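Student: Listed below are the structures to be examined.
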Structure I
Amino acid sequence: MSLNEWSDKIILAETGEEPSFSEDMTSLMTIVEDAEQGTRGMPDVVVNLAEVDYLNSSNIAQLLRLRKRLAAGGARLRVCSVRDQVWGVLLVTGLDKLFDFHDATATAIASLQLEA
């Protein structure tokens, strides 16, 4: 995954397959934890799942923890570019109602900017 500061207030996380997904989500959580301790403020996050073909229970738990942490800090999470296989998992688990999904990175970022 690559973590990019799209702006001062938005982090773009482009994810990959396991094991990098878990490692990169841990790195993203570290950034969020640092933001909690700092004066900069909690960033909004866009997670791009374009390269992910499969989500396991650990991956889902990481996404849920990230969502909870961001919400507690007053920040927002957007998930974009979800493949059909992953979308099926999200539908079966009911997570399609919990996360804010977008077709592309650009629309996810635009939604954050418009709500600001």
Structure II
Amino acid sequence: MTIADTPAPPYYAVIFTSTRTDGDNGYEQMADAMLDLATKQPGFLGFESARNEIGISVSYWDSPNSIAAWQQNSSHLVAQQRGRAEWYQSFKVRVCRVERDYAFQLRAEG
């Protein structure tokens, strides 16, 4: 996975922080399917994720309307329901407007 290539601000970030239940129980397959589906949604800009004891996933969107549409996507609603029932001990969602960003990348020697 790479760092998402987002446009110039402003744009929006949905930060999903979670702790998981034991076992996979179909989680990885659903996570892959949801990312594939999200990338096809209007307004989707990018995605980043990391997991250790706590998982942090950030999706980037062009507007609050795009975020709301994704939240109400029927397949995503099924995944949300299964998440509460099977995959998560706890989670928190934060929606933010990105006002500023900057980047660094080490240049390859050559």
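Student: From which structure (I, II) was relative contact order in percent (Cα under 8 Å, 6 or more apart) calculated, if the value obtained is 44?
Tutor: On the way: I: 24; II: 44.
This value belongs to structure II.
Student: Any idea which of I, II comes out highest on percent of Cα pairs over 22 Å apart?
Tutor: II
Student: Comparing mean count of other Cβ atoms within 10 Å over residues 46-53 across structures I, II, which is largest? Can you show the working numbers first?
Tutor: On the way: I: 19.6; II: 12.1.
Looking at the calculated values, the largest one is I.
Student: Further question on the same structure: One of I, II was used to calculate helix-only ellipticity at 222 nm (-39500 (n - 2.57) for each DSSP H run of 4 or more, over all residues; to 500), giving -15000; which? Intermediate values should be presented prior to the final figure.
Tutor: On the way: I: -15000; II: -8000.
Label of the source structure: I.
Student: Okay, next question. Comparing I, II, where is distance in nm of label points 7 Å out along Cα→Cβ at positions 14 and 38 highest? Don't skip to the answer; put the middle values down first.
Tutor: Values: I: 2.2; II: 0.7.
If we compare distance in nm of label points 7 Å out along Cα→Cβ at positions 14 and 38 over I, II, the biggest value is for I.
Read-outs: derived from the displayed coordinates by stated rules, not from any lab. It should be emphasised that the depicted structure is a prediction, and the values quoted were computed from it without experimental measurement. Cβ atoms are built from the backbone, for glycine too; each structure is taken alone.
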